[in-house]
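The next part holds the structures, each set out as structure tokens.
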Structure 1
Amino acid sequence: MTNTDTPMLEQLEFATTASGRRIAFSQLGAAAGQPLIYAHGFPSSRREAWLLRDAAREVGARVISLDRPGYGDSDPDPKRRITDWPDDVLCVADALGLARFGLIGVSGGGPYVLACAWRLAQAEAEPHGLQGRVTTCGLVCPLGPIYRNEQLEQMHWAARTNLRIGQQSDWLTDLVFGGPTTAMLERWPALVENTRSLVAPAADRAVLANPETNAVLNRTIADAMRNGAPGARRDLYLYTHDWDIAFQQIDLPIRLWHGQADGTVPIDHARWYAEQLPNARLTEFPDEGHYSVPFRYSRAILAELIKPAT
């Protein structure tokens, strides 16, 4: 009999779409645990989930973390939309033979998990294979719909400035985030360390003081910047343009966790979701930030997402 506490070592795996595009993913946590498909932040990679591996093993979660197209080891898809991500989820789930699985999106991964929830709401009109398979849906410090000026204006001015570039012509995005910038960050990802602390509350600074945590985050930056950062540059465009998701029509239960002191993605983004999503429940953590919530509360979050429905 397989022990659900058996740890999984990070190993690169691939699933292939019908068009021949490869999706890179890794599994971590408990080998026979309850599966959770993980959507990473921006700019990042599947290795972001490494920060959850101990917690996943302890609570019995099998975390399956995907590189979005153009990130890490996944092939790029220059025409992709946020609402296409459910197809990648299904591709990986089918390759692994997963009959049922949960979803967890952190920061910039939140919109992609919501795309799955939106697809579920369209099940009768558009059969797609998710119906009956998604067991739970969790968003941790999720990025709000920043194509709406209200949410974009809530961001720190430095983030807001960079994100507005995504609203402009492709040539401007290529100029600012093109070859020299991405090559530099791929080679020296630690250059981003100071920017992480720019708007970080004390809770975040304490977490970021851990060298192992910074090493993982730096590796995800290098992954994201590889080969000219096609995934990150596409995300920059997608985040700042209409996602084509009708939030009010999503009836899947959504769990949200967010720090009230988050300086990277303001707490108001999660509060907006809690108001717009018909079946959402938000837990707010006083004095916690963008990095401290997924790091300090990972066990409780994962445990709630894999517990049987009542």
Structure 2
Amino acid sequence: MIKLGILDFDTSHCVAFTQRLNHIGNDKEQFVDGAKIVIGCPGESKLSPERIAGFTKQMKEFGVPLVEKPADMIGKVDGMLIEAVDGTVHYERAKPFLEAGIPCFIDKPYTCSLEDAKKIAKLAEKKKLPLFSSSSLRYAPEVVDFVANAKRGKLVGCVVYSPASLSPVAERNAGLFHYSIHGIEILYTLMGRGCKRVTSTHEKGVDVATGQWADGRVATFRGIRTGASGYGFVGFSEKGIQPVKVETKFIYRELLKKVVEMFKTGKSPLDIAETIELVAFIEAANKSGSNHGAGETIKI
């Protein structure tokens, strides 16, 4: 059994992931085998500090031993789940564990700057450690099934939509880094790497970001803050146009399967280069949206 530690309790993910990995509750359909949360640290938060006490109480009820300092988990775990809802602190949170030779899953957003994204990846590479970050929406069954369907032919473009609430603290998870990360993760799951230019329109109730890929494909993300909302996309393929509604019932379970796979095999299920480009896409989209839609070139 792989022993995992979990850091920062300002997100419901600490509870949801522990329930699934530690087989807590009656919904056995959601359980994931192969790893267990054996220790945790509530941490601190400059984005959602009010959430820590409640989630800490639940983690105690689950029987997870807790420590005051993150470093107190080193030597007691095979891997770490870095769960801070605030992506701006992920480099400082992950660094001590990576330096100690402990592989990490870093929850979304991986980082909120291309600089931090590269620094984490460089440190993991130096230590020869697997590194993985993803929104759970990447592994929604509807998304996975669409990608696996070779009969539709090559995907030439898509329009992805998702909720896009903004961070209550503007300098933390700025713009599309906050909740839009889920939809943009779907966009990159469909399109893959290779985006070279982004233009974005920002309004109070919506963000619309369009990327141009080096091979001529074009894809758009619509982040929704007013009107009806949900997750989904329209895929434009060589042999058809397919609208897909994306459900969320099993997304945590499917993500955790991939997380456990990484800790078991020592290989990330997703090339960190794609996650780094995704960060660059959001950084460029934020800049374009704040500059009247001026095009931004992605440079990695």
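Each reported figure results from applying straightforward, stated rules to the coordinates on display, with no laboratory input. Note that the coordinates shown come from a computational prediction; the quantities given were computed from them, not determined experimentally. Cβ atoms are built from the backbone, for glycine too; each structure is taken alone.
Before moving on, here are some points about what is shown:
- Identity of the structure behind 24.6 (criterion: mean count of other Cβ atoms within 10 Å over residues 135-142, calculated), options 1, 2: 1
- Entry that produces 1.05 once Cα Rg over 2.2 N^0.38 Å, for residues 23-158 alone is calculated, selected from 1, 2: 1
- Read-out Cα Rg over 2.2 N^0.38 Å, computed value 0.92, structure in 1, 2: 1
- Origin of the derived value 15.6 (Kirkwood radius over Cα pairs in Å, for residues 95-198 alone; candidates 1, 2): 2
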